Structures are given as C-alpha cells and as structure tokens.
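A.B. asks: What follows are several structures.
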Structure P
Amino acid sequence: MTEGQLEGLRHDARLERAVLIDRRAREGEDPWDFMPELPTVDELVVLRLRDDALERDGMAAEYALARLSALRDTPDAAHHRRSADALDYRLLREIGLAEPALIRAVWAMVGRLDVPV
C-alpha cells in the first residue's frame, strides 16, 4: 500500500471515529468515560484491512457467525471465540507484516485476543 493510500484510510478512519464520538456524546455519555474504549484511528484502519481480507478470502460470513456464536451462552461459545480470535491473529499478523506503519495498532489488537502468542 502506498503512503497516499494509507493516509486516505486514516482520513476515513478519523471521520468514522468522529461520528462515533458525536453519536455517543449526543446520547448523553460522558467522553471521559467512553473515549478510552474507542478504537484508535490506526486500529480502525487495521479493522478495515482485516475486513477486506475476510471478504477477499471468502471468510466474512463464517467469521461473523463465529463472533455471534461466541456471544451466546452455550457450551461451544468459547470454541467459536477462540476460532475467531485465531483467524483475527493470522490476519492481523499479515497486516502488521505488510504495513509496518500500523504495527503498534496491530500488536495492541493482538494483545486483546485469546490466543497463545
């Protein structure tokens, strides 16, 4: 990816983050409470690249179903969460290797996954 393409993705991510902030503030939430839980601009870029990779690999639907199944209170929920996390780990690692400018965001996101590193 060129520097211009990365900057374009960051621009879009800044807009998306601003919308998230505006929506939550308009709903009466205190920014001091919700700002730390919002993804950073680079994390939003990484999520976009991950979603593009899921689409490219034909895994978007399977991934979404695994994430939804992980939220249920069923015996196999943990299995679905680990499967989705393992896929996230693989894709995030690929993004980090391909885009060194995003490596901090990638490893911050990897640190929140339930996978042995």
Structure Q
Amino acid sequence: MPTNREQLEQELVEQAQQAIKKMLDELPEASEITLSDMEQATGVMGKAMMNQSLQRLAHDKQTIPVKELKCKACGGKMYRRGKRKKRVETLRGEIEIERQYLVCPECGESLFPPR
C-alpha cells in the first residue's frame, strides 16, 4: 500500500503529465510555432501545475479536526460552513485554493483557511 507521500507524488506526476499533454495539444504546428508561442504555452502550463500542486498540498494540510478548533476571538467552537475557493497571492503569482471555511456561531468570527 502506498504511503501518503508516494500517493501525493503519483497524483502530482499524473497532473504534470496531463498539463504537458494539454500544452502540446494546443501548440501550433512545429513549422509555424514561434518562441512567443512556446513561452506562452509553458507559462500557462507552469501556472496550472503550480495551482494544482499547491491545491493538493493545501488539501493535505487540513488534518486538524474541526472539533479541536476554537475561535481565537471568543474561545467558542468553530463549525464547518463548507468549502470555499479563495484567491491567494503567492511568491509566484496569484492562485486559487479550496479550503474548509469555518465560522463561530457565538461571535460570527470566520476562519479561512484553517491553519
């Protein structure tokens, strides 16, 4: 049975293969391709792979059970309100991640993403 790390590696490899295939499928014919075409295609592919990788890694970080999360404002118990997407600025540019959204029913404080 694969470890979590091996499973993560396999998923990331599969995502990379899909991104590369998509990039190659969208490129113009070899005789018509320009350096700008290549740069654009690899840039789009790189951003897509980064987004998918960060999303997957962020998903793995959601290991804290909600029952253990306490509101920093009032100490009340935080409850799940479903997953939400959020745009986050990283060192490599803006990406979108999906994480659990939590709220404190006592004071209304919200938490995204959890730790």
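Any read-out appearing in this document is the output of simple, stated calculations on the displayed coordinates, not a laboratory observation. It should be emphasised that the depicted structure is a prediction, and the values quoted were computed from it without experimental measurement. Cβ atoms are built from the backbone, for glycine too; each structure is taken alone.
A.B. asks: Compute distance in nm of label points 7 Å out along Cα→Cβ at positions 26 and 90 for each of P, Q and report the one that scores greatest.
C.D. replies: Biggest value here belongs to P.
A.B. asks: One of P, Q was used to compute mean projected area of the Cα convex hull in nm², and the answer was 8.5. Which one was it?
C.D. replies: Computed on structure P.
A.B. asks: Check the numbers for relative contact order in percent (Cα under 8 Å, 6 or more apart) across P, Q and tell me which is largest.
C.D. replies: P
A.B. asks: Right, here's the next one. Matching task: -15000 is the computed value of helix-only ellipticity at 222 nm (-39500 (n - 2.57) for each DSSP H run of 4 or more, over all residues; to 500). Pick the structure from P, Q.
C.D. replies: Q
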